[in-house]
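Heads up, there are several structures right after this.
Read-outs: derived from the displayed coordinates by stated rules, not from any lab. Everything numeric in this text was worked out from a predicted model, so none of it was measured. Cβ atoms are built from the backbone, for glycine too; each structure is taken alone.
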Structure I
Amino acid sequence: MFIDPTPLSNGLGFLALGGYIATLLPTNLRIVFPKSKQATMPKWLLKNRRLIGVLSFCLALGHGYLLVIKRDFDFFDPSTFWVYIQGVSTFIIFTLLAVTSNDWSMRRLKKNWKRLHSLTYLAMFLLTWHVWDKMADHWSYLTPVGLATLLAINAVYLCRCWIERRNKQQSANSRLKEKAAEPKVQEKIAA
């Protein structure tokens with residue numbers, strides 16, 4: 001395997017990836033590692049998440065723009081979209097997230113805003129596939145770092161899902177036990 005020098009387009013993609021992962025960290029760390037709630041860095045990331053996300057989008061836009069120019073894409077050829085389906089899909093999701101990362105959109109979309117922004121987790125998996133697929137034949141010095149951080153955030157997210165599911169099941173079980181205990185308490189009072 002030969003390691004290529006990093007072109008500007010890949011450097012922008014790597015910076016966009018770093019910013020994107022920074023937007024995912026606060027919530028995932030708080031759930032998987034509850035003691036991190038008190039740490040300064042997650043608090044700062046949470047406070048500046050929108051700004052970091054929009055900056056990451058701008059970097060991803062530059063990454064995409066440079067690659068479109070470099071590879072002279074034919075946008076009217078369906079095979080072009082199939083070859084770059086992960087990148088195009090991720091970019092569409094990032095565009096929706098960037099456009100709606102403001103207070104007006106939050107007020108307007110209400111509960112749907114959270115649903116829309118949960119697409120970020122789909123983008124996370126698409127982005128992993130995108131980096132793996134597009135960089136498999138020509139790794140740069142940044143490729144292993146990018147893949148390692150993506151795989152790490154994927155693992156943390158999957159741990160988060162498991163923890164949330166376990167907590168939901170425990171909560172449901174405790175509610176069932178409370179309801180089952182209620183008739184016994186009422187029978188004792190009546191007697």
Structure II
Amino acid sequence: MGVVAKGARTTKSAFGSAMEPLSHIRCTVYHRTMKDLHTIAKAELVHPLRRLGTDLELLRSGLLMCEMVMKTQAQEQADQRVFDLLVAALHRLNDEDPATAYSVSVGFRCDLANCMGFGLPLGDPPPGAVVRIGLTDGVVRRDGEDGLRCSRSAYDALRASAAGNACAVSHADELEIESVLSLYFSHHLDTRVVSSVASALR
């Protein structure tokens with residue numbers, strides 16, 4: 001839901017550090033009937049995730065995950081599974097090496113797709129430098145067949161990330177993975193899902 005925390009930017013704010021980006025908080029919200037923006041009355045940290053704001057890669061990866069939740073979930077419709085998935089991923093990211101932080105965001109988004117009912121199987125790839133990922137079923141195919149084009153290195157990084165294995169991902173492979181995830185989510189949600197975070201903080 002959309003909320004506003006009045007006075008949060010002042011030096012004497014009662015919110016303290018609870019309103020920092022990517023914070024895991026517990027808050028009281030005054031829900032305004034027939035309004036899209038509600039008011040936070042008070043907030044407290046549930047668990048500090050301070051490292052996420054100290055490194056650009058950690059911050060970017062955390063924002064990628066939160067952005068995907070905002071773009072795929074209905075306003076004011078709670079889903080405990082999605083919330084728990086996001087919290088677990090942010091906590092893991094808080095302990096992650098910045099060099100492998102991006103892979104955590106990819107793994108989360110693959111888990112989110114699975115949670116929403118259109119997961120990517122990401123099986124063993126066929127031989128070749130390029131593979132195709134089925135747009136409707138996520139099944140990997142040989143190059144030349146129908147599907148989203150993906151280099152073998154980008155597919156290997158995508159598959160490792162989805163399995164929860166932290167890995168460094170090259171910039172070129174990141175671009176391919178972002179394209180695959182964007183097109184895959186867009187197809188299944190029947191709306192354009194494009195990340196504005198992916199390149200904004202490079």
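Comparing structures I, II by distance in nm of label points 7 Å out along Cα→Cβ at positions 23 and 143, which one has the largest value?
That would be structure II.
When helix-only ellipticity at 222 nm (-39500 (n - 2.57) for each DSSP H run of 4 or more, over all residues; to 500) is computed for each of I, II, which one produces -13000?
II
Work out which structure the value 1.4 belongs to, where distance in nm of label points 7 Å out along Cα→Cβ at positions 151 and 167 was derived from one of I, II.
Attributed to the structure labelled II.
When FRET efficiency 1/(1 + (r/R0)^6) of positions 71 and 103 (r between Cβ atoms, R0 = 41 Å, to 0.05) is computed for each of I, II, which one produces 0.60?
Value 0.60 for FRET efficiency 1/(1 + (r/R0)^6) of positions 71 and 103 (r between Cβ atoms, R0 = 41 Å, to 0.05) corresponds to I out of I, II.
Matching task: 12.8, 39 is the computed value of Rg and Dmax of the Cα atoms in Å, for residues 79-118 alone. Pick the structure from I, II.
Traced to structure I.
Kindly point out which one of I, II the value 34, 19, 13 was derived from, the read-out being semi-axes √(5λ) of the Cα gyration tensor in Å.
Traced to structure II.
If you work out FRET efficiency 1/(1 + (r/R0)^6) of positions 87 and 127 (r between Cβ atoms, R0 = 35 Å, to 0.05) for I, II, which one comes out largest? Can you show the working numbers first?
Values: I: 1.00; II: 0.30.
When FRET efficiency 1/(1 + (r/R0)^6) of positions 87 and 127 (r between Cβ atoms, R0 = 35 Å, to 0.05) is calculated for I, II, structure I comes out on top.
Work out the source of 9.0 here, i.e. which of I, II gives that when mean count of other Cβ atoms within 10 Å over residues 31-38 is computed.
Clearly, the read-out refers to II.
For which of the structures I, II does the calculation of relative contact order in percent (Cα under 8 Å, 6 or more apart) return 16?
Going label by label, the one that fits is II.
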